[in-house]
Structure P
Amino acid sequence: MEIIFAESIEEIGDKLIVKYSDGTIEKLNATRLAISFLTMSNDLFYEIYGFNYVPSQRIRNIAMAQIGRN
């Protein structure tokens, strides 16, 4: 069984583009992921999403405003 892992992660606008080792590409909402990043442990984030992610300051500010942490 082949292990599939995230090879690259890139923020583009409000999207997070994740490229996996099997060639698949996933487009995710960066703000929603940043909210998860801010409200759960790194271990839980990895368990749910399968990769580590530290949002840019711009995305973090948007997420913090949405959850009332400004």
Structure Q
Amino acid sequence: MATRNSRPEVPTWLAGLILVAVVAASGYVFVFGGEPRTPMLALFGAVGTGISLFTLWLFYRFVVAVETIADAQ
């Protein structure tokens, strides 16, 4: 339960993963002279995949909840 003094915590592995992705994208653009839009396209693809997987997970949870309610009756 959130309180007035609580702060959301970012997991260390997530912060590290974001840092590695930013460094890799910057290295690709500045060191190898790649297109700046390529890392952005990869980011949009990853976000789209994440949203799709989250939607499937929600649908799965809905089906499990309906089955649980049906078994209880």
Q: Identify the structure, out of P, Q, from whose coordinates helix-only ellipticity at 222 nm (-39500 (n - 2.57) for each DSSP H run of 4 or more, over all residues; to 500) was calculated to give -27000.
A: Q
Q) The value 30, 22, 11 for Cα extents along the principal axes in Å, for residues 14-53 alone was derived from one model only; which of P, Q is it? A) P
Q: For the read-out Kirkwood radius over Cα pairs in Å, a value of 16.2 was computed from one structure; give its label from P, Q.
A: Q
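Just so you know, all these numbers are worked out from the coordinates, no wet-lab data involved. Model, not experiment: these values are computed from the prediction.
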